[in-house]
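**Student:** There are structures below to look over.
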Structure 1
Amino acid sequence: MKKLLILLIICGIFVACKKQELQQYSEKPRIYLRLEKIPFYGPFPTATAGNLRVDYLPQNSSKKTDTLALTLQASGTASSSPRSFILERSGNPGNAIEGVDFDFLDKDFVIPAGQYKTSIRVVIRRSLNMTQKEVSFAYNLKENEHFELGPKADSTRFFSDSGVMSLVAINFIARDIAIKPANWDTFIATFFGAYSEVKYRFIIDVLAKISFPSDTQVSLMNGNRTKLRTALTKYNATHPEKLKDENGIDISF
């Protein structure tokens with residue numbers, strides 16, 4: 001009798017597990033953004049979790065766009081048919097202007113047949129708007145006839161073992177704002193002269209640096225000045241007008 005009771009309990013557990021497995025298997029697939037820390041966030045050191053921050057200032061002025069590939073991952077089994085998904089601008093859209101500050105290069109949001117994932121490209125343009133203020137825009141995934149949102153809860157951190165974060169929403173913040181270094185008047189001006197935004201951007205382009213600590217060796221700063229003077233002479237010789245600052249004054253070093 002005791003053996004029979006144990007057998008019945010085991011059978012009951014087995015049936016319950018099978019039922020649960022079938023229920024889980026029949027759930028609608030989930031879709032989410034799968035973001036890898038190194039290739040996706042690595043180039044943007046000030047980005048955090050679902051907030052991707054693109055700062056153009058440290059980059060050469062010739063760089064006009066940054067194109068990012070967002071990976072969309074589906075759970076469950078692959079389908080024999082293409083499955084569309086919805087990625088739409090957030091109800092709190094931010095101040096970025098589509099077509100000016102950013103664009104999606106891929107307009108069809110679809111997981112191809114037989115696939116578990118796809119990628120869509122968003123290009124962030126180095127617009128004039130970004131020189132005055134930060135611009136931002138956010139996009140959210142939404143449920144549709146093919147997908148529920150997943151994972152079941154957003155992750156606000158990267159998993160240490162994989163460096164992967166799964167989200168259903170992402171916020172983009174971009175800027176190209178030149179901020180006068182705090183030690184310009186007390187140190188940098190001795191070598192580069194009076195500050196102007198145009199001059200500072202020219203320095204960044206030539207020297208590929210945004211900061212010059214006050215303990216930098218004088219010989220190094222003099223060398224930097226020589227490089228800037230050489231670059232300025234070349235610029236003025238190859239352009240119809242000399243390089244002027246935002247007030248119309250000739251740049252000099």
Structure 2
Amino acid sequence: MSPYKIEAGTGQHIGDRKEQQDRAALFAAPRAPGYVLAILADGMGGMSGGALAAEQVIRTAKQAFDHFSPLTDDVGKMLETIAHDAHTIIKLTSFSSEKNPHSTMVALVITPERSAVWAHVGDSRLYRFDGPNCTERTVDHSYVEMLVREGKLSREEARNHRLSNVLVSALGSHDREPQVTLRRVDGLKAGDAFLLCSDGLWHYFSDAELGAAIAMNSPRQASEMLISKARERTTDAAGDNCTLAIVKLAEVPAEPKAYSIGKMKRAV
């Protein structure tokens with residue numbers, strides 16, 4: 001029996017934009033019992049181009065996960081394939097639709113072997129929590145993050161930098177292939193949790209705030225709380241699309257013990 005049960009949910013808000021260009025989904029694998037995929041994409045591009053790109057990420061992921069088998073396939077390679085296939089199709093869409101669609105991607109797979117594997121492209125993030133404590137998060141593929149890494153910008157300066165939305169890697173770019181960053185952790189346990197979110201959400205919270213909200217609430221309650229608080233903190237009616245997916249590993253309830261008269265006699 002698994003040492004935990006999986007609780008998951010998604011949530012989103014259009015913000016102050018005219019269109020919702022983010023997408024998020026949760027999938028089970030038909031050919032891989034016990035495997036769960038959470039995926040989020042933040043589309044970019046006017047005239048519905050961003051929505052098309054994000055939708056393509058979700059479709060590509062579902063098709064790949066529907067055919068995934070742990071007997072023949074590797075989770076990490078599947079996630080890389082999803083990113084590169086979506087990238088190729090989004091580029092082709094730009095030719096046929098006369099749009100310039102792009103998208104970020106962050107995807108997480110939980111396995112029945114108590115492992116988590118994730119991949120990301122762009123600045124949509126994954127946070128990993130042990131209870132309320134943030135143990136790690138993805139590093140954005142952004143120009144500002146590159147400046148921080150080079151010591152040219154502090155973390156605080158980066159938070160509200162005017163170029164904070166400039167990406168150095170994205171799906172659909174005609175200039176370069178996407179940088180796909182993979183990570184794996186083993187030994188998952190009850191109390192661990194994961195948050196996937198677009199920049200329209202993470203921009204408004206500290207790691208500690210995110211961890212506390214997720215640890216103290218169900219995925220649905222935490223989603224509603226975080227989106228509501230993000231909207232409260234938005235200024236000048238300039239809030240971006242706000243989207244998240246939460247995966248929590250919870251304790252398996254102990255089965256109540258029931259004793260019949262017959263069983264009690266035998267025990268005596």
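**Student:** Comparing 1, 2, where is distance in nm of label points 7 Å out along Cα→Cβ at positions 31 and 127 highest?
**Tutor:** Largest calculated value belongs to 2.
**Student:** Can you say which of 1, 2 returns 22 when relative contact order in percent (Cα under 8 Å, 6 or more apart) is computed?
**Tutor:** Traced to structure 1.
**Student:** Could you tell me which structure in 1, 2 was used to calculate log10 I(q)/I(0) by the Debye sum over Cα atoms at q = 0.08, 0.17 Å⁻¹ as -0.34, -1.39?
**Tutor:** 2
**Student:** Assuming 0.65 is FRET efficiency 1/(1 + (r/R0)^6) of positions 55 and 215 (r between Cβ atoms, R0 = 35 Å, to 0.05) as calculated from a single structure, say which of 1, 2 it is.
**Tutor:** 2
**Student:** Which structure, out of 1, 2, was distance in nm of label points 7 Å out along Cα→Cβ at positions 111 and 223 calculated from, if the result is 2.7?
**Tutor:** So the calculation was done on 2.
**Student:** Quick one: helix-only ellipticity at 222 nm (-39500 (n - 2.57) for each DSSP H run of 4 or more, over all residues; to 500) came out at -8000 when computed from one of 1, 2, so which one is it?
**Tutor:** 1
We did not get these values from a lab; they are worked out from the coordinates using the rules stated. Because the structure is predicted, anything quoted here is derived from the model rather than measured. Cβ atoms are built from the backbone, for glycine too; each structure is taken alone.
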